[in-house]
Structure formats: C-alpha cells, structure tokens
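As structure tokens, here come the structures.
The numbers here are math on the coordinates, done by the rules we state, and not lab data. These numbers come from a predicted model, not from an experiment. Cβ atoms are built from the backbone, for glycine too; each structure is taken alone.
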Structure P
Amino acid sequence: MPETAERQRRGWMALLAKAPPARLAALLPDLPAHEMLRPPETGAVMVRGRAGGTGAAFNLGEMTVTRCSVRLAGGAVGHAWVQGRDRAHAARAAVADALMQTPAADRIRAGVLAPLAAEAAAAREARAGKAAATRVDFFTLVRGEDQ
C-alpha cells in the first residue's frame, strides 16, 4: 500500500525534529527567503505514557518544545515542533518542511533527509549493538538423573 502524503510528511517532520541541530544546519546552511508566520516560541507539552504500552494512560511529565511556522516566497507553508529551546533548529526545520512542498523537494530529500535518515538508522543500530552485547541467554543443562 503506497504511503499517503500525510504519512510521508509526518515522517520527514519527525526526522527534522529529531535531527541534531548542528547537523541540520550543516546540511541546509542557506535558507531561502521566508516570512515568519509564527516566530519560534518555546513552551511545554504534557507527555503521556502507558504502563506496558497497553495500560491506562498517565501523565508522565512536561517536556520543553519550540515551535515555528514559516511561509516561503512561493507560498508554501512549513511547520516544526522540536524538543528543547533551540529556536534556530525550529526555524530551519520549518523551512525544510516548506521546501518539501515545492519543486525543490527532490533536492531536499536527497541532500538533507536521506543523510539524516541514514545517520539515524546507524545510531539506532549502534544502540541495538550495545544492548545486544549485554544480553544474557539462559539455558538449562540436562542433568544425568533427569533423563
């Protein structure tokens, strides 16, 4: 089943939000002319959790986020929510979101999103490797009198 446009957008917005700010700045150093619809502003959101992933929801605590909305000269609007207080990261992610809705999308996908996705996958594999190194396999030996 092909991905819907909404699901694709969620994917690249999540990738931009989770990207290290310095890396995003290195991959997208020059921002095109844009208008701030909502300048970067910092606030808090309530994080909810579930015991065991399926239990009743509970409030885990608050998390600081920064949001931003921009409009490019061509009219494309981009939004971003990023963890923490990095206003430049929020603005850059919003511009990248807007660019993904223009003819420049293929260039942004190849030059920004693909490297970020590859680096995120490598980081996940590294974490999984470290966790696997601590894995303990339990087994039972058959004793002679148990046969």
Structure Q
Amino acid sequence: MSEAPTTASPGGRPDLKHGPGRLLVLLYGIFAVGAASRSLYQLSTRFDDAPVAYVLSAVAAVVYAAITFCLVRGGERARRVGLVCCAVELVGVLTVGTWSLVDPGAFPDATVWSDYGIGYVFLPLILPLTGLRWLRAAA
C-alpha cells in the first residue's frame, strides 16, 4: 500500500487502475462514506452528547471525500490540493489522537481520528502518510 506509483497514465497522473493506487482510492472512498454517514447520523440525533467529536468526524469525512476526488481526478492542481488535504488529515489525526489520549473527557464519544485511529486499525494514521507519498511521487 505504501509503494510509490510505478506507472503513469498518458495525462501524467499515477495509474489508479492497478496496485496501490487503486487500493488508496478504495480506502479513501470507504472512509469518506463511512465517516460522512456516521457523522450525519450523530449530528442529527445525538449532537448534545459529544458535539466536538461529531463535528470532527464530519470534518474528517469532508477531507476524505476531497482526497478521493483528487486521486481520481488527477492533474497537477488536483495533486496539489490532494497534498494539502493529506497534510490536513495527518495534522488532524496527530492533534486529535494526542488530545484524546491527554484529555479523554474531551471526547465522550470517539471520532475517526481518536487515539490515532485505533478503532479503525490505525488506517487514519497510515492513509495520509501513504497518500502524501503517492501524490508526491506523482509529480
């Protein structure tokens, strides 16, 4: 999953039809749909229980969707936006992960990024690192 792109399409973007690029798009797409549906449900039915956690999950969903779009879209502009989004995601995972460990009371309910994504087998921590590597190699 962390390999750099080895082939490029005629447009100069990484080959997303095979190998790690395809897996990266698939995982980001799953995370986008999962985080969005979870946060929409929580925000609409239980907002008062843990507003910070639910808003952060919604933010994560938007970031995941943007990265998925950028990976599929291709092109230099999408690559740059994708790099920024992956960096935002990484900062979010590290910030929320540390915050949730230092002050567990701040998150009565977990977010996608709580405890560095332990509830998601640390994929929220691994994905932005892989995405950054993939997008930088595609330059």
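Thinking of P, Q, which structure, once relative contact order in percent (Cα under 8 Å, 6 or more apart) is computed, gives back 29? The value was obtained from structure Q. Starting from the value -23000: which structure in P, Q was helix-only ellipticity at 222 nm (-39500 (n - 2.57) for each DSSP H run of 4 or more, over all residues; to 500) calculated from? Value -23000 for helix-only ellipticity at 222 nm (-39500 (n - 2.57) for each DSSP H run of 4 or more, over all residues; to 500) corresponds to Q out of P, Q. Between structures P, Q, the calculation of Rg/Rh (Cα atoms, Kirkwood Rh) yields its largest number for P. As an exercise: mean count of other Cβ atoms within 10 Å over residues 58-65, calculated from one structure in P, Q, equals 11.4. Which structure is it? Structure P accounts for this read-out.
Structures P, Q were shown, and P(r) over Cα pairs in 5 Å bins from 0, in percent, for residues 26-113 alone at 3, 15, 20, 18, 14, 10, 9, 7, 3, 0 was computed from P.
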